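Following this line, the structures themselves.
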Structure 1
Amino acid sequence: MQAILKAIKKQNIPINPVVVISSKPSAKGLRIAKRFNIKTEIIESREFQGSRWEYDQKIIDVLNRNGITEKNSLICLAGFMRILSPEFIKKYKNRILNIHPAILPAFPGLDAQKRAIDSGVKYSGCTIHFVDEGVDTGPILVQAVVKVKNDDTEETLSKRILAKEHKAYPEAVRLVAEGKIKIIGRKIKMLS
């Protein structure tokens, strides 16, 4: 999130961050948002024992209160480790970006770096994609590649992937904000 906010400011990306929402009061992103003078909201997930949709409706309430609609929004998930409800995804179709520490479609879900090392792949990296109803299956916008070294551990590979994430995610936000893409089914066409 910090890399995205810095890039928006430094590169004049035409987007106005309005609110940062967290499910955890201790989330680092809340402190970062305050440094950038962005409003923060906490919606603790432990309060919701029912459906994902019930929790997601609270997020929609916060978005609505802050003037964010399904037409004018870009929702960037960064460290948000909840699966969104199908209803939420439909409401904000092609308006939700997520980042994943692997070259999708390989290694979706949790423990991607460990699974990459265990499988013996020579390259890994990160993917920024639009969220759909699957887990890490939405249209791919940006990918960055990292060579997997023979002596890599989950931690060393994760660190190199994170450095790529800090460049790739802001680039994806820029492409969307500047209207440089068109989503056609599962593919993204770059516009000039």
Structure 2
Amino acid sequence: MTARTSAIRYARALFDVALKEQSDLDRLHQELSGLVGLLQSHDSLRRALMSPAVPTPRKRAIVDAMLAQSPVPPILGKLLALLADGDRLTLLPDLADAFYRRLMDHRHVVRAEVATAVELPADRINALKDGLAKATGRDVTLETRVDPSLVGGAVARIGSTVYDGSVTTQLEKLRRSLVESGM
């Protein structure tokens, strides 16, 4: 089993137990994200918790000290202790990401990325968001970026699905069509 698969399983278990216990899912997400941010910003802490050279009891002691200084929901504290005891703290970034995806899926929210050739006004962004919501049947959180290589149009990505309405792609299709027809 890969580390990512393990992280997804831990995230699913955390989510399911939190849902059953009616825990604050948003707080759990914030705490997990905060822990990942803490590990990314403190190199010595990250090395101490992630390194296979550091003994597992020492990692557990560090986690216990962290939990004593900054209390987290009990369910998360138990998970962190479990991960420390199993020397699986390296799973935290993937676990936090999987938990967030599970939370968004539970809320019927999908994340979409849209690239356009030029900056879009707010009304066009809202129209795109509404169109993607109708296409997916879910609420959409939309991230936009400018990609001048598109020439015009837009490319939307929702998960692994890409909706390509860019001028660049249309021109490439036209070029292939002309080459295939022998013109």
Structure 3
Amino acid sequence: MDLVFATNNKHKLLEIKESVQNYEIKGLREYGIKEDIPETGKTLKENARIKARFIYEKYGVNCFADDTGLEVKALDGAPGVYSARYAGPDCNYHDNNEKLLRELEKNENRSAQFRTVICLILHGEERYFEGVCPGEILKEYQGENGFGYDPLFLPIGFNVSFAEMSTADKNKISHRGLAVEKLLTFLNSQ
């Protein structure tokens, strides 16, 4: 079965493709879709639904979309749904990380979690899958792999950041990996 993953993020697409073996996963560009889908939801679930519905309604293909947020306890759950644009509309990963470090500079509570919500639309039916990875925010960058907040995120029970893990190791414990595992369990039961 072919599934379109409603993303233009090459890092997310690579992580998903490494996790999913029995399905042909195509990103938006591979499917020839060039539109940027607006993320106007107030929650991760709303954004995942908006993206999946956009693709399904416009192109009629089975698809899924995710939205992911870093939720920092000392920041009342921020950046959360705004994680990708935490430092402003034209920011990059480095800008977001620097803002996060500044916001937590004098705070000893570094507790955080990554949360992913996936919306799957399969033959018109919507299903949702969620994954959460608890951890803490480091005081300085560690590692060169991954993307986004990975160099600052230390998952509970590990002494290496997401950015120090291989993609395969990260996928075993990450928020997205856990949500994808639930997605695959559902797909394999069909």
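Here, each number is a calculation from the coordinates, and none is a lab measurement. In this text, all values refer to a predicted model and were calculated from it rather than measured experimentally. Cβ atoms are built from the backbone, for glycine too; each structure is taken alone.
Some points to look at:
- Structure with the greatest value (metric mean count of other Cβ atoms within 10 Å over residues 143-150, set 1, 2, 3): 3
- Cα extents along the principal axes in Å derived as 72, 37, 30 - corresponding label from 1, 2, 3: 2
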